[in-house]
1. Looking just at mean count of other Cβ atoms within 10 Å over residues 197-204, which of the labels I, II belongs to the structure with the highest value?
2. When P(r) over Cα pairs in 20 Å bins from 0, in percent is computed for each of I, II, which one produces 23, 47, 25, 5, 0?
3. Can you tell which of I, II yields 20, 39, 14, 16, 10, 1 when P(r) over Cα pairs in 10 Å bins from 0, in percent, for residues 133-180 alone is derived from it?
4. Which structure, out of I, II, was mean count of other Cβ atoms within 10 Å over residues 117-124 calculated from, if the result is 18.4?
5. For distance in nm of label points 7 Å out along Cα→Cβ at positions 45 and 77, which of the structures I, II scores highest?
6. To test your reading of the models, identify which of I, II gives -8500 for helix-only ellipticity at 222 nm (-39500 (n - 2.57) for each DSSP H run of 4 or more, over all residues; to 500) when calculated.
7. Quick one: distance in nm of label points 7 Å out along Cα→Cβ at positions 317 and 341 came out at 3.4 when computed from one of I, II, so which one is it?
8. Out of I, II, which has the highest value for distance in nm of label points 7 Å out along Cα→Cβ at positions 213 and 293?
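Quick note: the coordinates plus some simple rules give every number you see, no bench work behind them. Nothing here was measured: the structure is a model prediction, and the numbers come from that model. Cβ atoms are built from the backbone, for glycine too; each structure is taken alone.
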Structure I
Amino acid sequence: MKIALPDTNGHMTDYRLTGTPVVPVPMAPDAARVVYSAAHVVRDPYADADPSGQAAIDWDATMAFRAHLIGLGLGVAEAMDTAQRGMGLDWPSALELIRRTKSAFPDGLVANGCGTDHINPTSVQSLEEVTAAYLEQVEAIQTAGGRIILMASRALARIAKGPGDYARVYEEVLSACDEPVILHWLGEMFDPALAGYWGASAFPPALDTVLGIINDNVSKVDGIKISLLDAQKEIEMRRRLPSTVRMYTGDDFNYPDLIAGDTAGYSHALLGIFDPLAVHAASAVQKLTAGDAAAFRAILDPTVPLARHIFRAPTQYYKTGVVFLAWLNGHQSHFTMIGGAEAMRSLPYFVECFKQADACGALAKPEFAIERMQSLLRLYGA
């Protein structure tokens with residue numbers, strides 16, 4: 001099979017597909033790692049919705065994608081940044097998403113993003129406002145029967161004067177959580193508004209602060225997702241965590257190494273890249289569960305070039321690549337996104353996504369993907 005693809009000058013060259021689609025193998029309930037896929041949402045393309053207005057969501061397609069993930073044995077990290085939280089998905093829509101997912105999959109492994117995004121960070125005047133905002137979302141999610149991922153707060157990053165302010169807010173919020181939560185350390189490459197989180201711009205003092213918060217509230221913490229795109233920082237933190245607290249890698253550049261682990265431990269996973277690579281994630285971890293580390297690496301290692309391309313700077317626009325691959329693989333009927341975010345990447349970016357997805361077997365039906373890619377090229381006049 002082949003397709004004519006343009007270079008950056010618009011010259012068309014035949015590209016021959018060589019990849020073999022990875023065969024789906026669901027993870028067993030007793031898998032060697034806990035794996036969450038941070039899932040995207042599907043926009044309703046027919047809704048008359050403005051980019052700055054409330055998100056128009058195709059609920060049927062959005063729930064069907066979650067059924068795909070759960071059918072593979074994966075957990076769902078719901079209403080997170082992969083779902084465009086804070087970049088098109090507002091809190092009312094996020095809460096509706098959380099409620100629908102809980103209703104559709106009452107026994108599924110689902111954890112839900114809980115933050116302060118219903119308040120304006122620039123207008124916050126006190127830590128009490130931030131705490132109250134967190135608690136409002138905690139109550140709403142727990143009333144819906146959901147478990148919590150305590151997301152990093154833009155408002156807290158703006159108002160906090162130092163590490164003590166973070167400790168104060170987190171202690172009060174964690175005390176209100178009915179079940180242990182997953183904390184969320186999202187680097188500024190994903191969200192520039194989170195620069196200096198935990199009250200420090202350098203990693204060592206920030207690490208000390210968050211470890212102090214975890215140790216002081218250890219019964220309330222299931223684990224922490226760290227997304228700094230730096231494997232050594234994650235490993236350093238992983239080795240200092242209490243034995244009861246899981247490390248969930250959020251490193252979309254180095255996940256095979258971090259999940260495989262070393263003699264001192266390993267990371268579980270909560271990853272946006274495991275939305276388009278859900279089949280790879282489930283199949284690879286099932287191999288690891290069976291004791292075949294080489295097969296685990298054989299499945300996941302070839303996906304890293306695709307992941308690094310999808311998450312290239314400016315990293316916060318990785319969602320566009322995620323949804324593009326969902327469209328190529330037939331998980332939605334169109335390539336549009338809430339807030340018009342499909343326009344946040346260039347045609348050469350999509351061309352490279354297509355090539356890299358083919359190379360690692362991430363095009364489930366290559367002929368179908370070719371047809372969709374050709375329709376995108378016609379839209380661009382190629």
Structure II
Amino acid sequence: MSDLNKYDNWLTSDTVAAIVIREPLVPVEGADGIFFPATFAAAEDKKVFPGGYNIDPPEGEKNVCLVDSVGSQANRVEPIFAKPGYVDLVPQVVISAGEKSINLLEAGHRAGDAVVRCTPLQKKLQDAFKAVLQGNALKMAKVAPTSLVFGVWDSRDTQAKLPRLVASTIRAFDVQKLTRSAVYVPPYNYVKMEVFSEEEQEKAAGDSKNPLSKRGFVNALASGSHGGVVAKGGIRRDVTFSVAALRLLAAGDDAKQTLALRRYVLGLSLVALTAPPQTYLRQGCNLVPDIDNPRKTTLVNADGSREEFRFPHDQAKAFANMAAMEFGVGESQSVKFDSELAKIDIAGEGNVKVTRKKTAKAAAKSKPE
């Protein structure tokens with residue numbers, strides 16, 4: 001058995017369900033350190049969610065706090081494929097707009113992102129999404145293979161949806177929410193310097209929209225704002241690689257191409273799964289592995305049995321390179337953002353409009369009477 005077909009039983013039979021990682025984390029300040037989870041905008045109905053930290057339930061000692069979402073984690077890992085040592089694993093699609101250029105690997109919605117829909121690649125990706133709806137992921141793998149790994153939804157056009165094969169989330173348990181306050185005092189008395197009057201200063205006090213406040217000429221108070229949390233129940237990064245979902249990918253009825261496709265996506269997924277995670281998430285949130293409580297990687301079989309799984313990152317890269325060579329990585333290319341295409345797309349008059357209509361008609365026909 002060669003190294004390339006070593007995991008073919010995962011790809012062709014219902015043996016392995018998933019690979020799961022559970023990795024305890026601690027703030028760099030220590031296990032009792034204060035750290036800052038992600039904050040989120042309020043729901044339309046603020047009674048449902050008032051905004052701020054996502055803590056469930058919002059009251060009580062036993063709770064779960066979302067530190068870094070599945071989408072955020074994916075966007076942190078995906079750009080690794082644009083780094084030296086990884087660039088040859090996937091096509092490098094660079095989109096330029098004026099003086100700025102971004103790699104498709106940096107676009108939050110991947111192949112379904114508006115930025116790529118407004119380039120000459122629009123038709124190519126639309127055809128790839130249509131092929132996905134027909135059970136063929138080959139075209140997508142040739143232009144945007146990480147969309148197969150981290151998931152994508154073409155919500156603005158074909159409605160084609162591919163699940164995340166690799167999903168990572170960081171949560172904290174039994175958190176105590178803190179608040180913080182701050183005061184800013186200007187270095188000079190600008191009233192005495194006759195920059196503005198005392199009356200104008202009093203009027204600006206407490207009004208963050210006042211020009212004197214906005215430009216930093218008067219005292220500023222910030223009371224009771226988000227002050228981070230302390231995790232009494234610990235912090236954990238949970239990662240799941242769904243091998244069962246990978247087996248749903250196919251290249252139509254071509255068994256040979258399907259196997260090559262699955263090997264290729266398996267390699268990319270294993271690289272993403274084993275890649276060293278970012279420790280710095282945001283200001284005040286620098287989390288590192290808990291060396292006193294090492295992470296556990298488990299292979300979960302379809303029958304529910306579990307076994308320890310060891311797969312070093314270098315080994316994942318080696319397998320991914322072999323699978324990529326066999327599959328044939330798609331062409332790298334540079335394209336320009338087209339503002340006229342963007343205007344047409346916003347107006348709903350572009351190439352996607354036809355697809356939307358056809359999708360809507362097909363959905364209507366499929367509804368039971």
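1. Once mean count of other Cβ atoms within 10 Å over residues 197-204 is worked out for each structure, I has the highest.
2. Value 23, 47, 25, 5, 0 for P(r) over Cα pairs in 20 Å bins from 0, in percent corresponds to II out of I, II.
3. Label of the source structure: II.
4. Comparing all candidates, it corresponds to II.
5. Structure II comes out on top.
6. Structure of origin is II.
7. It must be structure II, since only it matches.
8. That would be structure II.
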